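Take a look at the structures listed below.
Values in this text are rule-based calculations from the coordinates and carry no lab data. Nothing here was measured: the structure is a model prediction, and the numbers come from that model. Cβ atoms are built from the backbone, for glycine too; each structure is taken alone.
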Structure I
Amino acid sequence: MLSICKKKDFFYSSKIYGKFHAFLIIIPFFFCFFSCPALAESEQFLESVPVCEESILFQEIPSVYSASKYEQKVTEAPSSVSIITADEIKKYGYRNFSEILRSVRGFHITYDRNYHYVGVRGFGLSGDYNTRILLLIDGHRVNDAIYDQAPIGTDFPVDIDLIDRIEIIRGPGSSLYGTNAYFGVVNVITRKGRAFRGTEASAEAGTFETYKTRMSYGEKFHNGLEMVISGSYYDSEGDDRLFFKEFDQPSNNNGIAEDRDGDQFKNVFAEFLYRDFTLQLNYHDREKDVPTAPFETLFNERFFAADERGWVDLKYERMFGDQFNFLSRVSYNFYNYNDDYFTNPSTGKLKTSDDVDSQWFQGEMQLTKTFLEKHKCTFGIDSRYNMQQDQRTFNHIQEGAVSGLRREILDDKRNSEYFAGYVQDEFTITDFLTLQAGVRVDYFETFGETINPRAALIYTPFEKTAFKLVYGRSFREPNAYELYYSDGTSQKASPDLDPETIDTYEIIYEQYFAKYLRGTIVGFYNSIDNFISSTTDPNDGLLVFDNIDGVHAKGFEFELEGKWENGFEGRTSYSIQEAKGGVSGNALVNSPKHLAKFNVIIPMIERKLFLSGEEQYTGKRKTLKSNSAEDFFVTNVTLHSRNIFKTLEVSGGVYNLFDMEYEDPGGEEHTQDVIEQDGRTFRIKITYAF
């Protein structure tokens, strides 16, 4: 197998580089334990002012943290921002994270009966593992070290009942966050101990023998310690009879996959806050049966896939008055994947497995300080060491009476690293005009240096009116899977891939009307170079990743949302977009031209009973075989009650109320051009706080 050529200069080929990189990783750890306590005891600094994360939800103009890595009003953020609260998640009856994202302006979701994929502003290639979205949990990077995957389905690593709010930052984010902050950044803020004040338990049941239980404990003690400990278990039999016309033959059970759609996960989450320190631990293990027979595997035979991930994250953050903020964090992370499936070579039925093992350390340090009253500057360093990036594929063979033997197909072991530095300045030119500009320089061992700037001119002639002009460049590194995976039968390696880059131009108009309404209009244009896409090599029929030039998208987004004091609230949005690329300049696969969404919450009994409804429209989408997945409407209805019997909450939801038949485009790995989605389903949920 070919290996990536590295630069040969002294710095990167000598031991100095390894020591320097280790130093970058250790710096945040060092500051967490030594420097920061010293700063806290110093009389030179002002008394610490704790950041109240709940307070930002109740301002007339809400605030957001993730757009600039410090709190600011939405109208001041250099992006188009959406905020989804825990209250909305409950009232709309969302069952998993992908359903939340599906409701957001400009987003669409594709499901291939294994993973959920998110499309943004017309880009939604099936099977790309959400590599063009950066997913954060409380600011902690979740995208893994093999696929760069942002898990959004049942593989999402935190129970959605633990979510306090979600900040969705559209547009380029690499100037602050580096790789994967391509189309946007999604930061999930979890509930803190004070939000529980004791034990909370929930249980739910739904269609396809789906059950889920959760037990959580949270508290804030008099000595300042605040903690959350939670555990969840989910199990679903899935649809026990799925029909796929592509396999409609007697040898394939007439195209019916029986009992091949099961899904299960378990999750443990813990967080401890004491003074300025936060320790977070997370473990998530998900197992899925795949009914679609991807990668030319045997139909109606078991295809089992398992994702296991977790992290330990230690953060120190302290604000000294309103002029200086310091943040340092270090984390250990792991992600493992394994599967079992059957193929039918000339020698007969053969069981094959893939194993992925990865571990990495991430370190970050950041300073934010105001200079001369007009410049709010952020300085940071970021470093990551992927100490294990192993991919293995092997056959299970049996020779005579001896079983358990393995024949290696792929045994690829890697490690890699990168480090970065960034700076950002928010310059208040006048009371009405602000310029925010920043740049980040990343150096990757695999392909070298990349520089990514962002600039936004923000004009606020009135407190509730904002006009924004935004330009930014972002990138995505080719991941280990795209570079090195090769099983010899379905896919081969692409070790010479270059990183993707995207130049984004946005015009944003935001207007608040009185106390209750907010309107948003966005125009955008994206131009992509070296777009990484999977194709089939005509010479051998194998999947291979390649860089494609000339990919671009343009469009407009419109949204109106409102909240009233009587509990009535709603939002509606419409997106028209066009994404094209490649030599032909044709529309991209899985790219809907039109998206429309309507959400409403109606209070039936004041503060106690709410009726919620969703109407979602997804336009026609092109498939890989140049056919179409037809447009469709989906209607969801939820009845949610709370505080009827003290701290008891009960909700019931019906999803796809009118039992619409609709399909999502399949990826390169599927025989199916389109994959049918679920019809009408329901769920009942009970939550009780002790």
Structure II
Amino acid sequence: MFLKGVFRLNKTFIILLLISSSIFANGILRTSGKKIVDADGTEVLFKGIGLGGWLVPEGYMFNMSGFANSPTEIKNKIIGVVGEANAEIIYNNFRKNFVTEADIDSLANWGFNNIRLPMHYELLTPRNEPYVYTESGFALIDSLITWCKKRDMYLILDLHAAPGGQSAEPISDYDSRYPSLWESEENKARTIDLWREIASRYVNEETIAGYDLLNEPAWDLGSMNFDLRALYMDITSAIRAVDTNHIVYIEGNWFATTFTGLTPTWDDNMVYSFHKYWSDVTTSSIQSYLTIRNNYNVPLWMSESGENSNSWFRDFVKLLDDNEIGWSWWTIKKLDAISPLASVKIAPQFQTLLNYWNGNGAKPSVDYAMAALTLQIENFKIKNYDKKEDVIDALMRRPFNNDVYPFKENKIPGTIYGVDFDYGNLGTAYYDVSPSNTGDGVYNNGWVYRNDGVDIEKCSDAITNGYNIGWIETGEWLKYTVDVTQAGTYKIKFRIAASTSAGKIQLLLDNTYLTSLIDVPASGGWQNWQTLQVDNLQITEGKHELVVRFYFGGFNFNLMDFELTAVGVDDNSATPLNFEMEQNYPNPFNPNTIIKYGIPEKSIIKVEVFNVLGQSVNVLVNEEKLSGFYETTWNATKLPSGMYFISINAKGSNSENNFTKVIKAVLVK
């Protein structure tokens, strides 16, 4: 039932508008069964980005969460240092520069085809002037439409902060001193009328891909969410009175996760929209939404996710694509961060303001505060921020391509910094023990430079690019595409810092051992750097894959410096000098592990696995082999967890040259 006082349109105008909109506008997206389709009936899958922070500032995006989280709290802090008139100048400047046409151009070039625009109701209708609408706010939307239209991108309008707030969270600009959206009939009426106003303006706009009615409602509305459904239906009816063209997107209660009571559909051009953060990436994790799609023959849209590692991004995008679900990521840019598309530098003057607001400094003058805020706004421009190419790669390429690409041009001879490992997926370009946050903790300890899950921190070494690999754990590794410009004999100088002496490091070149295990001695602290030198390494010219493996972690890794000591390569360099077998990798493992060994001469080789009772459970190798380096994989799928012993027995062509070695391996299921 519509709330009284919502509509004040002239009846003749309504009739004319309905007639003009009765036929589906050419080019406007619509639903068709379980799909979103264009005018030709071709399915459209969104690859979108949310413009978080632009029209609905959030404290955590601006390093302000310690003292201001909601948009109103942030604005009050700014008013407190520059005054109301100057604050309006700052906000107008911020809105003009946080997102520009150049940003939209970059998004299109990166492969995004959709933008989700979070809106604050107050930008379109003043807080204390119900049913009055502000042209300056709509002008921002109009500009965004123009930019998107030029690049064939779609735009979805998202009411991120409704009158009163749809949740008790800062993101909805809720203030407990005033009634929420759910506690005020006036707030509901204003929300309904706002959507009618928006729809009346954009009824025939083909760039608009629909209306996301409420971002992340989160309120105890009973087990069946009757009030949420009723409000959604009232908003939908208000939109349909002026716009029968555009899709309406319905988010579930409790942060767009719970759709109890919101089915079945009440409109034939409707999509259910869910959010997903910090969970396992499995079909079962989205099964409840797939069930809704199947049961009610309605499309799905994953309208918000992010704030995780690149490996999680890759896996989730692939899962969504496999299930034909479009998506919108969160978010475009934040201050000094690794997970958005862009990291914005903190101006020193703005840091002074942050310090003051945190209670760690004197109040700056108005002139200083204005200058600090103006300088920070400059840093939001595309020419000044740090584009996070690793994040873009994780979203747009890695779900569909397992290749690795150089992160930096790594040449030998020369210095290779540890943090400049290749672009690529977990398990192909790098391996990290804790690569993502699936609800049980953070995925990164350093929070700088890259977002792959590999722990990176700021480095104080005398020679550095500013960062080092830290918090190294046993079994982790990094891959580098290297260009060896001169074949010859090399020495490598590692820069390592360690608090203990338990660590080991090893290099492989093109999947062949370049070094044996190198002990890492204690250096007296995590930033007390020392040099480890390895001599007489033969390296051929050309492109190679260099892998750095870490065993028995507990140390930090800065760089490798390759110095040419002799020109030319010994043709016998690929032959081991002695029999050898390395510790299996990974260890512990489940269910596969790799055993690598080297033999200096033609030999009969037997690699066998025994349980703790001494019983043979698997013969991996039993044949004659020529000299060289080898590896074999043991698959223990059918065996129980526990300790096993892997032995190698070698009988060389010289009967006196025999070799036996046993290593321990731990299977964990």
Looking at structures I, II, which one was Cα Rg over 2.2 N^0.38 Å, for residues 111-230 alone calculated from, given that it came out as 1.11? II
Computing Cα Rg over 2.2 N^0.38 Å for each of I, II, the value 0.95 comes from structure I
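Once distance in nm of label points 7 Å out along Cα→Cβ at positions 295 and 535 is calculated for every structure in I, II, which label goes with the largest value? Mind showing how you got there, number by number?
Details: I: 2.3; II: 7.3.
That would be structure II.
Out of I, II, which has the highest value for FRET efficiency 1/(1 + (r/R0)^6) of positions 79 and 351 (r between Cβ atoms, R0 = 25 Å, to 0.05)?
Working: I: 0.00; II: 0.80.
Largest calculated value belongs to II.
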When you work out distance in nm of label points 7 Å out along Cα→Cβ at positions 239 and 327 for each of the structures I, II, which one comes out largest? I
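Comparing distance in nm of label points 7 Å out along Cα→Cβ at positions 527 and 599 across I, II, which structure shows the greatest value? Numbers along the way, then the final one.
On the way: I: 3.4; II: 5.1.
Structure II gives the largest value of distance in nm of label points 7 Å out along Cα→Cβ at positions 527 and 599 among I, II.
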Identify the structure, out of I, II, from whose coordinates mean projected area of the Cα convex hull in nm², for residues 375-622 alone was calculated to give 17.8. II
Here helix-only ellipticity at 222 nm (-39500 (n - 2.57) for each DSSP H run of 4 or more, over all residues; to 500) was calculated and came to -1500; which of the structures I, II was it taken from? I
